[in-house]
Structure 1
Amino acid sequence: MIDIGNGDPIILTKALISCRSVTPQNDGAIEQLSHWLEEIGFKCDILNFKEDGTDDVLNLWARIGNEQGPSLCFAGHTDVVPEGDKANWSVDPFGANEIDGKIIGRGATDMKGAIASFVSATKKFIDERKNFAGSISFIITGDEEGIAINGTKKLLNWMNEKKISFDDCIVGEPTNPEKLGEMIKIGRRGSVNGVITVTGEQGHVAYPHLARNPIPVLLGILNNLTSDELDQGNEHFQPSNLEITSVDVGNKATNVIPNSASANFNIRYNDNFNKETIENEIKRRLNNFEDIFSLKLEHSGDSFLTKPGKLVHDLSEIIFDKTGITPDLSTSGGTSDARFIKNYGNVVEFGLISETMHQIDESVDIKDINDLTDIYYKVLTKYF
C-alpha cells in the first residue's frame, strides 16, 4: 500500500491498476483507496456485502465536511473485467506500464483512471479549502462489472438506513467515444430481459398428428412481439428497441418434433416507458397467444433522465473551458450504476475515453488523466 503523497493522479492510477481486482475480487483496491481518503481527512467505512449463492464484495463509503451546505458525491467501481488471454497483451495487464504517453493496463480507462482523478482533485481542493461549507463523498463498489448484487445498490440501501444523503453525484464512467470532453451522460435507457417458452408435445416428424409442434407457435409470438416499433424516441433518447437474442429448441435430431421451444429477448427502453408500462406493452403484444406459452421477465434497470440544470450546465462549461469541446448531453449506451444512484440524488456521468475499455491493451493517455483531474477540481471549486 502506498501513501497519497502529493496526490499525483498518474501515480494513483498506476497503484490501482496494479491491484488485480477482476470482478468480484478486490486484491486491495478498496483498502488502498480508503487509505488515501483517510490521509486527506475522510471518514471511511469499508462494507462487506454478501448474499447466498454470490461472492462477498467490498464497498467503500467515504465522506468529509459537514451538513451545513451542498453535498457532492463521486461514484465509481474498482472492479474490472477479466484480462482475457495474457499472451495477447503487449505488456502485463496489471503492470501499469507507461509507454508513449499512455498507461496500459486493465481498468486504465474503466475506471481506475477516473477514480484516481477523483482523489487527486479532491486532495487539491481540500488542501486549499479545508473549511469549505458542505460535504464531499465517495461511493465506490467492487461489483459493477459483475452481477451487481452486492455493490452500489446495497451500499445505497445502507446509506438510506443511516439517513445519509447527497445532493448531486458524478459517476466516472468512460463516457467519451474518442476525445475527452465529447460526452456527458445525463440518463440511461432501461433494460429488461425476457424468456418465452412454448411447450408442445414431442413426436415423430412422420406422424405430426400425434405431436404438437411448438416452433410455429413461437415464431408467431416473436412476429407479434417485433412487428411494430416501440416508439420513435424523444428529445433526449433514441428509440426503444427490442432484439431477439436467441432461439432454442434443444433438439439435435432431424426426425423429432421437439417438446418445447424458447426464445430470449432484450428491450432497451427510453423514458417513454417505465418498468410497469414496458411490461404491459409486452403482454399486450402477446394477448392473442394467451395460455399457450410462459413468459419470464427480469429487469436490470429502469430508464431515467437527469434534466439539465446547474450541475450539467457547470460541468459542460468547465469541460469546454478545458478542452474547447461542447459536450453532447447523451443517454446512449448500456446500463451503469447510475441507474441505482438516480433514486437518491441528481446524477450525471463523465470520465475518460471508452475506445479501449474491456479490450486487449486497454490504455489511457496521461494527458487525459491530468485534464480530467483539472475538470473535477474545477467542479469542486464551482460547486462549493
Structure 2
Amino acid sequence: MSELVLQRSQCNSYGMSRTHEELPARPAYDSATAALLERIEPLGVFGTMTVQKIPSWRAPADEVRAGFLLKHPDIDLEDVDVLRQDGTTLPAAVARSAQGACVGRPGPLFLSLHGGGLVMGCRFNGLSTVVPWLRRYGGVIVSPEYRLAPEDPAPAGVEDCYTTLCWAVEHAEELGADPERVIVVGPSAGGGLSAGTLLMARDRRGPAVLGGLLDYPMLDDRTGMPHWQGSVSARQYPDDGTWPTAYNNVAWDAALGERRGTDLVTPYEAPARATWLGGLPPLFISVASAEVFRDEDVAFASGVWRDGGDAELHVYPGGTHAMEFVNARWLARGLTAARDLWVDRLLRPEDPRLNVVAVAQAGTYPALTEEFSTGCVRTARSGA
C-alpha cells in the first residue's frame, strides 16, 4: 500500500498559498467558515496524515463516552454485544432516555453510524446529532463499533453495520423500539456506510427501513484519483478545508488498498459504484458547496431520482466538510432545521387532505377555493 502524505499548505492568510493560487475556480468559503479556518489553521489542528499515523489520530472510546454523558446527562448508555455470522461479536452502544419509555406506541429505532473516514471514530461519536430526536420521539439509538481500516479493510465496516441493523430490528421489542420505524443516520464515512447498509438491506431482502439520513456522505472511492473525471470538487479542494482530497486519498487507500479505483470495489463499499439506486427508502442528503464530497453527493441524489427514488438534497453555500461544526451559526441552524423537518415528516406523516384545505384557503387556485367554499356551505346547510 502506497503511503499518501498530506502536506498542509503553509500560508499567512488562509487560502493564499502558492498551491491555492494554481487551483481552478471554485466556490469560496462563506465568511464565517473562512474566519474559523483561518484562525485554527496556525494552531496545528490539521496535521500530516499517513496510513501509518491513523491509529494515533483516534480518540479513546472511553473519553468520547465520558464527554457525551457530560453533555447529555438525561441519556443512559448501555453496551451490548452483537453476534456476527462467524460467531464473533462486536460491541454496540444503546442510548435511551433516562426518563424511561414513553407510554403508548414504542418510539423509533435509530441506527447511528459514526463518521471518521472509515479509519477513525467510535460508537459514541455522532450520537449527539440523534439525541434531540430521541427526546422528541422516544425509542432508542443503536450505534455499532464497526471495524476500521487499515487494520480491517472494507467490507468489514459495512458488514458490521448491516449485521447491527439486522440485530437491532430483531431485538427491537426488548430494546423498546418500533421495528417498523427504523431510520439509519450517519455523517461523512457514516453516511457512506448508511448508504451501503441500505443497499445491502435492499439486495439481501433484509429489514425494511423507513429512511436514511446521510450528512455529507463519503460515497466514491475514485474521488481524488488522478485520472478520475467524475469530481471537480476533488480538484478544487486538494489540501484545505476540514477534509481535503489528500485526507480522502489516505482514507480510501487504507480501506481498499490496491482494489481502489478498480472494478473489484462493490457498491456496498463505495455506494457511488451502484448502477441502480431504485428500491431505497427516502433519503436526506446534505453537503456543502466548498468541500470534496460535493460532486459525488449531488450525483448520488441524481441517481436516486433517475431510478425513481426519493431524495431530499441540501447543498449549503460556502461550507466545508462537517459544515455545522465549522459554521456554528446560520449554517448549523439551517441544517438542523432541515433535518428536523425531514425526520418529523417520516415519523409524523400529515394527512395530505390538510394541504388541499390550506391551498384552498390561501386562494392560490380560485377554482379550488370556490369549490371548497361551496362545499363548506352545502355541508353547513345539510348539518342545519
Structure 3
Amino acid sequence: MIKFLVKGQNIETLEHEVIAADQIAFVKIHFVFDNSWKPLHKVVQFTQDEITYNRVLGTENTSCFLPAELTAGTVKMSLFGYDAEATETVRATTVVKTLHIRPSGFEGENGNVPPTPDLYQQLLQKISEKGKDGKSAYEIAVEHGFVGTEAEWLKSLKGVDGKDGVNGKDGCDGRNGVDGLPGKDGKDGADGLPGRDGIDGKSAYIIAVEHGFSGTETEWLQSLKGADGKDGITPDMSDYATKADIAELEEQIRQISGISYISVFESSSDALQKYGDSVYTYYNDGYRSLAGFAESYPHFCSAENDYALYFNQNDFSWAGTVFVIFLTPVAITSKMKLLLSYMVGASQDAEFYLIPNIDKMGSELAQYIYEEIKAEKCFEIII
C-alpha cells in the first residue's frame, strides 16, 4: 500500500513501495486528510503525457486504485476538493506529487485494460450511491436524555391547544353572474272565441243620399245609366291591299326588274301537305317535321291564322324560341340579290341564316343546319 498525508495544500509520503506498470486494480493509494479536508468532496487527478485521469473519493472514501491506463514513466498526482453545500464557492487544491512507475515483466496484449470513467460519470455514480440509514428522531432524543417509550415521546411532541382565532372580516360582495341563455319559445295558445258579427254596412243609395242625392232609390238607379251612344260607322276596306293585290304587285316587280323569286314557304290551306317534309322545326322537344310539329302545337300552322307560321303565346309563351329550318336548297350567285318577305307581330323578332348545302336529307339535314347555326358556321342575314 502507498499512503500519503494531505495537510493543507501539501502531500507528504507516509508509506511507499515500488509501482510496476501494466497493473489493473492492484496498486491502491490511501490518503490521510487533516480536518480542513474531511468535509470536502475530494478528487484525485493523475496526469501522464498531458492526459489526466480522475478518481472521485467523495466525502467518505480515503483510498483509490491507480488508473490502469498509466504506463512506465513519471506521473503527476494532485488533489482538489470542494464544498457543494457552502453558500460561497469553496475549493481546495494541493501541490503536485511525482510518482515513478517502473516497467513490468508482463508480456502479452494489454487491449482489455478497463478505461477509467471520466469525472462526470464518477460524480453521477457517487450521487446514485445510497448512504447508510441515519438514526431516527426518537433515538436521537434518547441519546440527549429522553426517558420513555417511542409512543410517550411522540405524545410529548404535542403542545397545548391554542386559543381560538379572531373571526375574519366579511368578504366583498361577488360580481353579478352572466345572463342566462334565452328560454325556449312557449307553445301556441288556444284559438280565441269567434268575434261578434259586425254591423251591416250602408247601401250605396244611402251613401248617395248622405252626399246630397235627392230622390227615390229607383230614381237614383236610373241616374246611374248614361245616355245612349251614337251609331258606329262601318269602315271602307277598299283602300287596303288584299293578299291577292300583294301577290300581283310582287309579280309586277319581278317582271320589271327581271328578278326571279324562290319561295321556300307560302301560307295556304295545303301548306301542311306541301311543306310537311321540306320544313323542319327545332324546339325544346327536339327536331320535327312541319306536319308533326303542327300536331303538337295546333296554333302554329292552322286555319285560324290562314296557315301562316304563327309564333303564338298559347303554344310557346313569351320566352319561347323556335327554329324553322327550310331544307329546300337555294342556288345563289354573286350577281343575285336576296329579297326576304315575311310577316310578324309588332313585338316579335326574326333572325335568318344561310347554311352551305350538304348531302343529307330529312331530320339528319335539319340537325346539321341547327348545329351549324349554334356553332356560328353560317351567314346571318340582318333584317
Exercise for the section: Assuming 13.6 is mean count of other Cβ atoms within 10 Å over residues 159-166 as calculated from a single structure, say which of 1, 2, 3 it is. Expected result: 1
Completion exercise
relative contact order in percent (Cα under 8 Å, 6 or more apart): greatest across 1, 2, 3 for structure 1
Completion exercise
The value -8500 for helix-only ellipticity at 222 nm (-39500 (n - 2.57) for each DSSP H run of 4 or more, over all residues; to 500), derived from one of 1, 2, 3, belongs to structure 1
Practice task
Taking Rg/Rh (Cα atoms, Kirkwood Rh) as the quantity of interest, name the structure among 1, 2, 3 where it is greatest.
Solution key: 3
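Here, each number is a calculation from the coordinates, and none is a lab measurement. Keep in mind the model is a prediction, meaning the values are calculated, not measured. Cβ atoms are built from the backbone, for glycine too; each structure is taken alone.
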